[in-house]
1. Taking volume of the Cα convex hull per residue in Å³ from the coordinates of each of P, Q, which one would give 149?
2. If helix-only ellipticity at 222 nm (-39500 (n - 2.57) for each DSSP H run of 4 or more, over all residues; to 500) is computed to be -9000, which of P, Q is the source?
3. If FRET efficiency 1/(1 + (r/R0)^6) of positions 87 and 239 (r between Cβ atoms, R0 = 41 Å, to 0.05) comes out at 0.35 when worked out from the coordinates, which of P, Q was used?
4. Between structures P, Q, where is distance in nm of label points 7 Å out along Cα→Cβ at positions 31 and 367 highest?
5. For distance in nm of label points 7 Å out along Cα→Cβ at positions 295 and 471, which structure out of P, Q has the highest calculated value?
6. One of P, Q was used to compute mean count of other Cβ atoms within 10 Å over residues 191-198, and the answer was 14.2. Which one was it?
7. Out of P, Q, which has the highest value for relative contact order in percent (Cα under 8 Å, 6 or more apart)?
Structure P
Amino acid sequence: MKYILLLISFVFVYSSELYSRYLINVGDLYVDKGRYLEAIDNYDSAYVSSSSDFVKLEAQIKKANVLYMYLLKPRDAFEVLYSSYKKFKNVKNSEYALFFSAMIAKDFNASYAKDIFREYLLKYPDGRFSFQAKFFYKRIKKTPFHAKTLAIKEEKPKIRVLLLKSKKVSLRGAFFVDREFVSHLNCKVRGYKICCNGICKRNFFVKSKKASFVEEENRKYEGDFKLVYKDGKIYLINLVPIDQYLYSVVTSESLNSWDLEALKSQAVASRTFVFYQTKVRKNWLYDVRDDTFDQVYKGIETVTKKSIKAVEETKGEILTYDNKVILSQFCANVGWRSSSSKEIFGVEFPYLYSHKDEFSVKMPRGKWVKKVSIKDLENSFKKMGLNLGKISKIVPYKRVKSGRIVKIKVYSSKGVKILKTYTSLRRAAKLYDILLTEIEKDGNYFIFKGGGYGHGVGYSQWGAEAMAKEGYGYREILEFYYKNVKIKKLW
């Protein structure tokens, strides 16, 4: 009997490591797609699920990187990284964690940084980063530094939108390539280069005279293009003025039939979002993707008179908090109550707060019921690397102020497991949100009763439409969903 129990225990642990690796990979994908808070949530889930110190440290290092590079929270990143080093001193990559703790500390407290560089040199006198550590240790004076922030400049950026990654790209239109006028461009990957109309090189810049048709997307786009070779594929990047970009985004993210004030609030939220990304992705090939992971952008096909009006009547306006551009999170519907970023993702932004929403709940997906077969749920978990066996019961384990169940307890033939709802059950059961009132079992099915559509943090698109119908202006809508923000006009 004890051998059977040992085998079950081994299988469960092995399953947990597969699940943890899956979560880290999904987290990496979310970083690539601009979903930084979701990435943090996946790394946290990987840390909790894994029994491997190496995997735990890897998850913490990746979390600290997102906090520092994309969420501009150096103190939080330092705490994560340095405490992880202390906990996993003998694990591979602990040297990296210690050195970069010091590098991050330079952003807010030089005294911390100097002490940690000294700690690094004592432990790793001939380490991978010893040369850099000696340089900074000698150079740093023990005076406070000021953390990096997103400086707001009154500029009108051109947006770099990633349209596709492919081995071939076909453009039709009227444009100049290397000063030569052409009406079509057929490009393929050959070796480590892109070959377009017989000319091969790593990058191409395409200057458009009018809207161009991208065959692979079956869409037309304003602006110019860059074709860049990377990792065996062509990255097709649309270079478009921010206003033209928003003309398309507003009615790709919201419905053209909506009230103009709702579209105007979408315009400001979307302008703020892309403005934020242009700052934190300066060293990337692109600022945003064209899909739901950043913002939906469909070229000129979704441009309407109302979308143009919404952008023009809010021209240059972005949302700020403490005179810094905000991370303007939004989702389709927050249900009857929004959540704070701290509740769902474990990262606090004062403007992303929890509050009642009497508007969103009346709109589509404000309330819903979903029935999922237990077999399908088991198979979905298995595909994620989590082999739970036969599931007998799922119960709420932790609720937050908004009512969202952020952790669940799963009873199965392989034991009892506590999981973060957003990265596990939501994905496996394809739930619209984790704002659940009930989890019931009905024979071979689970019945989930809830509300909302998305992560439930920040601006609610359907809620904005409901407010606009009741006579609220776009400024009132935005101030309802983002606490204590100010609207700043940049141009």
Structure Q
Amino acid sequence: MTVGGGTPAEEARRTLLRDVRLVGGGPAPVDVLLDGGRVVALASGLAPDGAEVVDLDGRWLAPGLWDSHVHMDQWALVRRRLDLSRTRSAAEAASIVGERLRDEPVEAGGALVGYGFQDALWPDAPSRALLDSVAGDVPVVLVSNDLHSVWLDSAALARHGHADHPTGLLREQPAFDVSAAVSVVPDEQLDRWVAEAVDAAAARGVVGVVDLEMTLSLDRWSRRVAGGTRGLRIRPGVYPRDLDAVVARGLHTGDEIPGTDGLVTMGPFKIITDGSLGTRTAWCHDPYPGLEDDPAARGLRIYETDELVGWLRRASSAGLVPAVHAIGDAANAQALDALELVGCGGSIEHAQLLDAHDVDRFARLGIVASVQPEHAMDDRDVVDRLWAGRSERAYVFESLVAAGVRLQLGSDAPVAPLDPWVAMAAAISRSRDGREAWHPEQRLVASAALAASTGGRATVEVGSVADLVVTEVDPLAASDDQLRRMPVVGTVLAGRWTHRTL
């Protein structure tokens, strides 16, 4: 069950966790005393001294988990959309749409929204005519797995201002605009759905997320915390179009947002420099196969380097740490060039295809690699086709760690599930669904994957914030399947239970 409500002061009771084994701290059970939202003692046989005693019977205790890259509103919405993640052709996706419309007709004025298709490996192409054949006059909007494209039927194209589009498959900014339009729901409803998503995350041991929604969400999170959604720490980011508003408020990365009891702090400045692999818009040094004569053969370059430098300099001088979206190797090289020129540090989000010398530059410049390991499992066949001959440079987690680069693991939810255990499993095994490991030389050891999912905390220590997770299995010794299904029996945020099954 998920528990919560009230203020941290009301709920961070003095608690003694009895007979618990510390992940990364040795096999012998100890007692852990929590008080004032912190770990205040670790020893065997601690006296309760008025604390609530919770007997954990030898279960495992680790620092609470963070997801370093999510889109929280989109994740909450996608949990209610038609799932197309397992479709293997445009025809199959259209068939699923038709079946849903027959079983659950859409009310007049409404639309059917689906999510999760990945067309890069489909044998047939998405088309408006194919959707028209199953949808009739019902607007249908299907959002791709990576959020960078949408597939619309004629009714939806007309509704969203693209009536003359030949195929119905929109990419990049037009796709983002349509996705934003179909994501508009009343605040009360969205807040309720987000609260459910927060509870679900807490049930997986998550204590915090970096929320990179493309619309400024600071005030939404303040409202949600005031309304009782208190299960996670939130670091909302800001994009270029809202940078002036954040600067005007004098907010710096890490600042607490008033009225949120420290649960919401200002996140990074997010800027997108290229597209995505699945849409063939990730900006690369080499052309995509079959597109050699196309002007867009190497993907999408969104900013000239001097423009990117200007944005980074403006944000960093205002106290906002940059988080730069870069997927292709050319985009990553440009991002590193710009970060070096500004000298501001920060992170590169995704870092999916890298030149070897750019791995070393991450380390030299102190740039964090914020990566999403489950994407490697989703994309492995796409990489082998679209980045043929370059796959050994894709998702190079171990190379980054070996070079001394700090990793942060995330999901990019809804692109992958908001579940750090899934990310860790993918990073450690480089495998899923019983397949052979893909480029196993890039596997992380379990301790590195856990540290990259806990803000760098290797184990529970006296004096640390009491953000904790209790599991039935030692994460450092778990199999791939055990990690993906990790039984979480408790989550503690600043000394209070946000999830507890004991």
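1. On the way: P: 180; Q: 149.
Clearly, the read-out refers to Q.
2. Q
3. Details: P: 0.35; Q: 0.85.
Corresponding structure: P.
4. When distance in nm of label points 7 Å out along Cα→Cβ at positions 31 and 367 is computed for each of P, Q, structure Q gives the biggest number.
5. Details: P: 3.0; Q: 5.0.
Largest value of distance in nm of label points 7 Å out along Cα→Cβ at positions 295 and 471: Q.
6. Going through each structure in turn, the value belongs to P.
7. Numbers: P: 14; Q: 19.
Biggest value here belongs to Q.
Each value in this text was obtained by applying a stated rule to the coordinates, not by laboratory testing. This is a predicted model, so every value here is computed, not measured. Cβ atoms are built from the backbone, for glycine too; each structure is taken alone.
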